[in-house]
Structure P
Amino acid sequence: MTYTIAGLDPASFSHLFALSDADLERHDALRVTATSYPGFPCRISLEDAALGETVILLHHVSHRARTPYRSSYAIYVRQVAEAAQYRDSLPPVMLGRPLGLRAFDEAGMLRDARLAMPGEGDAAIRGLFANPEIAYIHAHNAAHGCFVAQIDRG
């Protein structure tokens, strides 16, 4: 069983970095300086921002399914050129954090879920994809609840 994890498309967020703080506020967003490392996980690069780096904190709809499981929450993004891509391995932002893994079918309905402690993510993902009904998985930081990335088959 193989899987892929990709960061969000940077083109969706690049315009935010040129906005004033007042304009960001109108987009339900804030310019923030990373004050710890780790602690400001970017959903594009799938790496934590460096200490002192500027990131944008914004509201993001992570699950657009027209079901009761539609979901949104705050995320951080860095100003980067390309989205990260991982195949059969976890990105840095998923390695040292407990993860909530939510497994959905093609219709966007939740079919299973797992809590994966650090070091357990890969096995939990593969275990969820062992069920042929699972089309994709959303990873969330277990403590804060924020969306990390979508995990797709193959």
Structure Q
Amino acid sequence: MVKENQNLELLNQEDLKGHETFNLINCIVNKIDLIGVFELNAYLILENCIINNLQIHSCWFTNGLLLKNCIIKNYIDYQMGGHNVSPIVIEGNVFMEFFNFFDCQFENRIEVVNNVFIKGTNLLGNKGEGFENSFAEGWLAENNVGNIDLNEVEVR
């Protein structure tokens, strides 16, 4: 499924059901609500989008995620995430608010490249804490602007 050049009010689990790949390109999205979507089976591609509100708490991107060249305007709370059989790639985005990674278990690689984290993220932070993120297949972090290893938790 490909949706291009649209203004969308909401994208949620129901929209993704039955799709092997779901691709949003050049869209303005008010809200993506994937809270508590364990084992999201669609490979989700979000490219060149403006996203006002991205909600992914407890979402497992089992078949991967490509978040590329997007502007995400809200605070993101990604707790108990990961569990990805395929890679998660976060590339070339601008995150306007803090991106909270909390107790995520990445089973495959996560790549965080060429992003701007205006208020930072704790993806590689919180060392030694019980909720530190884990990376079974490693991670790649290159050319990011902003702190990606903050030792803080910001829950809203």
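Ranked by distance in nm of label points 7 Å out along Cα→Cβ at positions 69 and 109, structures P, Q are topped by Q, which has the highest value. Suppose mean projected area of the Cα convex hull in nm² works out to 8.9; of P, Q, which structure was it derived from? For mean projected area of the Cα convex hull in nm², the value 8.9 is produced by structure P.
Of structures P, Q, which gives 0.30 when FRET efficiency 1/(1 + (r/R0)^6) of positions 21 and 101 (r between Cβ atoms, R0 = 30 Å, to 0.05) is computed from the coordinates? Let's see the in-between values first.
Values: P: 0.30; Q: 0.75.
Here the read-out was taken from P.
Work out which structure the value 26 belongs to, where relative contact order in percent (Cα under 8 Å, 6 or more apart) was derived from one of P, Q. Derived from P, not from the others.
Quick one: helix-only ellipticity at 222 nm (-39500 (n - 2.57) for each DSSP H run of 4 or more, over all residues; to 500) came out at -3000 when computed from one of P, Q, so which one is it? Answer for the origin of the read-out: P.
Here, each number is a calculation from the coordinates, and none is a lab measurement. Owing to the predicted nature of the structure, the values given are computational and were not obtained by experimental measurement. Cβ atoms are built from the backbone, for glycine too; each structure is taken alone.
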